[in-house]
Structure P
Amino acid sequence: MSGILFTVQSVVFPIWAFLMFRALFGISRRHNAATGQPFVGPIAVFSVYCAYLKDPAYRGERRLILLFTALLLVLIILFAMAPRT
């Protein structure tokens with residue numbers, strides 16, 4: 001059982017990581033286009049993230065990230081509870 005869970009985790013994690021990095025680079029790209037600044041400062045980061053979380057254009061991406069995050073957490077819990085052989 002733990003081998004199957006580990007295999008599924010090894011497939012889900014790279015997908016989750018890809019989605020997270022795509023979202024973070026997209027947020028950075030959006031900020032660069034709006035302000036012309038290459039980096040987001042520590043104060044401005046909150047407004048940039050809030051804009052991402054409120055924008056309806058990213059609703060599907062946010063839901064997909066939430067789905068894979070929940071799936072990954074469930075897999076981690078199940079793997080921790082699985083009997084070792």
Structure Q
Amino acid sequence: MITIDIMVPYSNCIYDFNLDDTAPISFLIEEITAMICAKEHWPTPSSVSSLALFCPSAKRMLDRSKSFADEKIMTGQQLILC
């Protein structure tokens with residue numbers, strides 16, 4: 001498990017998450033989206049396949065098929081859900 005910050009440009013908010021660093025990023029995007037939508041009382045999108053996580057420190061999108069461990073994401077990093 002790692003603790004990361006997820007920034008959502010749509011709401012200009014940053015959310016703290018404790019996430020499994022071995023789970024596929026595609027699964028984590030689904031979980032993150034569902035949790036943020038529930039917290040903000042937004043409708044949950046029917047598909048999150050167009051969403052991605054961007055890593056500002058690496059200046060690139062993360063590969064949805066890999067894990068945070070594979071992508072060298074560490075506790076304390078900030079990612080952007082876009």
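Rule-based calculations on the coordinates, nothing more; no lab input. Every value quoted in this text rests on a predicted model; they were computed, and no experiment measured them. Cβ atoms are built from the backbone, for glycine too; each structure is taken alone.
Computed values, structure above
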| quantity | calculated |
| --- | --- |
| Which entry (P, Q) yields the derived value 32, 23, 22 for Cα extents along the principal axes in Å | Q |
| helix-only ellipticity at 222 nm (-39500 (n - 2.57) for each DSSP H run of 4 or more, over all residues; to 500) from the coordinates reads -28000; which among P, Q | P |
| Answer label among P, Q for the case where mean count of other Cβ atoms within 10 Å over residues 25-32, calculated from the coordinates, equals 14.6 | P |
| For distance in nm of label points 7 Å out along Cα→Cβ at positions 1 and 33 computed as 2.5, the structure of P, Q it came from | Q |
| Structure with the greatest value (metric relative contact order in percent (Cα under 8 Å, 6 or more apart), set P, Q) | P |
